[in-house]
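Below you'll find the structures, each written out as structure tokens.
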Structure 1
Amino acid sequence: MLKNEKIRNVIFILLGVLLLLIKPHYNGPFLDIIKSYLGNISISFSVYFIISFYSRHWKMNKLITALIALLIVQLFEVLNGFGVMTNVYDNLDLLANLLGILVALSIDLMIKNVFLKSRV
């Protein structure tokens, strides 16, 4: 993994954590949706980039990274926080987790495409 890629991943992880931290202070439109699902989206987003740090075998394949991250966050949801955290189960949390992973994957692929085009 290149140094720039590591820095980029850390920035995206911190962005996800920042969204989680500012969620309680949000008072804008769609308040109920933001309060209920932004945490799932932002943490799933961060987990994708955390998983990107590990294993040379799958980091080249962004889809495998996304599937591993999705498996982790979905298991966390259905297994009630792995017994470590209290979790209030909601079927839409599973959809929010998927959305967070898809946003992360999309951003990762867009950055990869921009990087590849700049090398040509």
Structure 2
Amino acid sequence: MQDYSRPLGDALKRARGESGYTQRQVADKIGKDVRTILNIENYKGNPKLEVLYPLIRAMNIDAREVFYPELERESPAIRQLRLIVEKCDEAEAAALIPVLESVLGAMRSQDGTKI
């Protein structure tokens, strides 16, 4: 039988560690009891959508980590970059494209890699 609680528990532990939040702070952030967070992190939680949805959003957990744990996880830097870009509106994203291409071009020309 598939263990569905492990990917969520692992993702929450990782996100909480990266953010520096305590279990109580996470619980307060989503308006739930600290035992809910403790149970999820100990793979005993089977949260309803009313808990899962705000938890994933509040902790910036990539839902793919929870629902597709077999996929290779991104490095922390790539994940952080993706999260920043996903928060941009269309105009901000369009303005960032030439900046990123320019920076990457400069970085790659220094080490001989083509863009």
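Each reported figure results from applying straightforward, stated rules to the coordinates on display, with no laboratory input. Since this is a predicted model, take the numbers as computed values, not measurements. Cβ atoms are built from the backbone, for glycine too; each structure is taken alone.
Consider the structures 1, 2: one of them gives -25500 for helix-only ellipticity at 222 nm (-39500 (n - 2.57) for each DSSP H run of 4 or more, over all residues; to 500) as calculated from the coordinates. Say which. Label of the originating structure: 1. Each of 1, 2 could give Rg/Rh (Cα atoms, Kirkwood Rh), but the derived value 1.10 comes from 2.
Check the numbers for relative contact order in percent (Cα under 8 Å, 6 or more apart) across 1, 2 and tell me which is largest.
Once relative contact order in percent (Cα under 8 Å, 6 or more apart) is tallied for 1, 2, the winner is 1.
Quick check: 2.5 is what I get for distance in nm of label points 7 Å out along Cα→Cβ at positions 75 and 91, calculated from one of 1, 2. Which structure matches? It traces back to 1.
Give the label, chosen from 1, 2, of the structure having the highest value of distance in nm of label points 7 Å out along Cα→Cβ at positions 27 and 107. All intermediate terms of the calculation are to be shown ahead of the outcome.
On the way: 1: 2.7; 2: 4.0.
The maximum falls on structure 2.
Largest in distance in nm of label points 7 Å out along Cα→Cβ at positions 3 and 43 among the labelled structures 1, 2 is structure 1. With respect to FRET efficiency 1/(1 + (r/R0)^6) of positions 11 and 99 (r between Cβ atoms, R0 = 35 Å, to 0.05), the largest value across structures 1, 2 is given by 1. Of structures 1, 2, the largest value of distance in nm of label points 7 Å out along Cα→Cβ at positions 35 and 67 belongs to 1.
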